[in-house]
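Got some structures for you, see below.
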Structure I
Amino acid sequence: MVSMILILTAGILWGCMGLFVRPFNDKGLNSWDIVFLRAVLTTVFMAVVLLIKDKRLFKIRLKDLWCFFGTGILSIVFFNLCYFKEITITSLSVGAILLYTAPAFVMIISAICFKERLTKPKIIALLLAFIGLIFVTGVFSNTERLTLTTLFIGLGAGLGYALYSIFSRFAIERGYDSYTISFYTFLFAAFTTVFFADGIKVASTVTSSSESIVLAVIFVLVSTIIPYLTYTIGLKEVENGQASIIASIEPVAATLIGIVWYKEDLSVSVIIGALLVIAGIVVSNARLNTNLRSQ
């Protein structure tokens, strides 16, 4: 139950990202600038945490670098690259739906790599959550045509999003702490995103006022450090497929924040979708509790 709550917390906090992204957009930063900001500040914060907590957490084996290449570049950078491209050629609703094919990718890859079983409860939970997301995003009312380019880029975003769970699991099985995984994930991401972002503009924007500095610090803590740590810790007790379904609360949280904070409209479709996503999480959690009792 604790692991499930940790993963649920991660999903909700990721859903809060709009509270920070919009203000930085208003200050002139584009999507890649914001990803770069997240990666660099998270790396710095985690380095300080590791220095205080235990310097031995910096230690990794060269033969395991591919795990962090996977979480940092193949996941964080690749999924952002695909997703940001996706939302420039299609609607946000279609982009979100294709992004949340991630749990299906996680289940399939985990079945191959970690021998996780594709059980009926998992499939039912996945379908409930996915249908719920369709309702939440309002894609039913979207009449635009889905091209092959849009489809493949969107699926690329979903695959990239899924790969964090996969490569994190490999790192966990090799004995790495969640703090170590988070640090090296964003270290790799920071080195890569520097090629896509305007680092000078990011630095000048963040340091332009005390308000911007505070916003950046809270942004990194709330939308990155805390959720990635809680999600990675939760993976120690929860199968990848179940974790990805539980984390699908993210777009529901984002939608509700939009309604409460930005006074966006609350429709029947959103209510139905939220309930279906929650139902999927409940089904997944019921399966999780059964597994824990049997151990």
Structure II
Amino acid sequence: MHHNGLRKKIIVPIGMTLFLFSLSCSSSLASFFRFIERSMAGLSERSVQVGDHKIVYLEGGKGESVLLLHGFGGDKDNWTRFARHITKKHHVIAPDLPGFGESSKIWTDRYDIFSQVKRVHGFVQKIGLKNFHLAGNSMGGNIAGVYAVLYPNEVLSLGLFASRGVISPLPSELSQELKKGNNPLIVQSISDYDKLLDFIFVKKPFIPGSLKSYLAEKALKNSKFNTKVFTEVGAPDQLQRVMRFIRARTLILWGDSDRVLNVSGAYVLKRGIRNSKIIIMQSCGHVPMIERPEEASKHYLEFIL
């Protein structure tokens, strides 16, 4: 009892000191929350050099490997809460795609889908992955789908989470906004960040105010580079053109209330990919693995087990 009480007296002040220190600086607060979330998921941060690009990634867990690719404007931590349920049975790798997060942003390079597929393949070779489950969200889904076509012997299964690369029968709100000259995915002012969250979520996750400010400032800082990537990413039907060549069994997971990529695109993929299963999550937006990580991971685990 005496030792337990002493331990509590020591732990609480240290914990409180860390927390108060984290509140003193929004970037420290972001680091603090990231550390907690990654620890709960069993993930650690690593980095490798692939050609001209430094690629920073999260890794953790044991078992068959699962490679997770985030979407446009996202980063490796888009998968952290989702991975919490996956690392119990699988080895998870979630990189910052080149041009995003803490990976290199090289102005003289191009960031079209095929260039990114080539870089992801270089990353896979560098860290020694042989066969793995591959999943991606939005732009990451487009990259994952093309990867599965070009390197079929590596991919055990394919997960397309609200994947870019398909012209949906019903136009998305994003496509309508782009025609007006607006891009809700690129933050041009601090106030745009709340609008971005409203656009991609049905029910936004809670973000403490100071942390939200930090994330908004970070998104604003990256807006010029994100604009470059957005203009270079390529035709909107790149996955649709090659989907018939996908051999891997494929899970198509989509939110029914996706404003970025209309859910009708999910059925285009279902018809075009022979060995595919479709799951539509109700009252869910563009990033199901963030909005409802437990439910999305349950669907995914049932598919890959």
Please state which of the structures I, II yields -23500 when helix-only ellipticity at 222 nm (-39500 (n - 2.57) for each DSSP H run of 4 or more, over all residues; to 500) is computed from it.
I
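Can you rank I, II by distance in nm of label points 7 Å out along Cα→Cβ at positions 128 and 200 and just name the one with the largest value? Write out the running numbers ahead of the final one.
Working: I: 5.4; II: 3.3.
Once distance in nm of label points 7 Å out along Cα→Cβ at positions 128 and 200 is tallied for I, II, the winner is I.
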Going by Cα Rg over 2.2 N^0.38 Å, for residues 112-215 alone, which of structures I, II comes out largest?
I
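To which of I, II does the computed value 2.2 (distance in nm of label points 7 Å out along Cα→Cβ at positions 88 and 208) belong?
Details: I: 2.2; II: 2.8.
The value was obtained from structure I.
Given structures I, II, which gives the highest value for mean count of other Cβ atoms within 10 Å over residues 104-111? Can you show the working numbers first?
Working: I: 20.8; II: 14.8.
Result for mean count of other Cβ atoms within 10 Å over residues 104-111 over I, II: largest is I.
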Which of I, II leads on mean count of other Cβ atoms within 10 Å over residues 32-39, largest value
I
If relative contact order in percent (Cα under 8 Å, 6 or more apart) is computed to be 42, which of I, II is the source?
I
From the coordinates of one of I, II, Rg/Rh (Cα atoms, Kirkwood Rh), for residues 64-167 alone came out at 1.01; that one is structure I
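Every number here is computed from the coordinates shown, using simple stated rules; none is lab data. For clarity, every value in this text was computed on a predicted model and none was experimentally measured. Cβ atoms are built from the backbone, for glycine too; each structure is taken alone.
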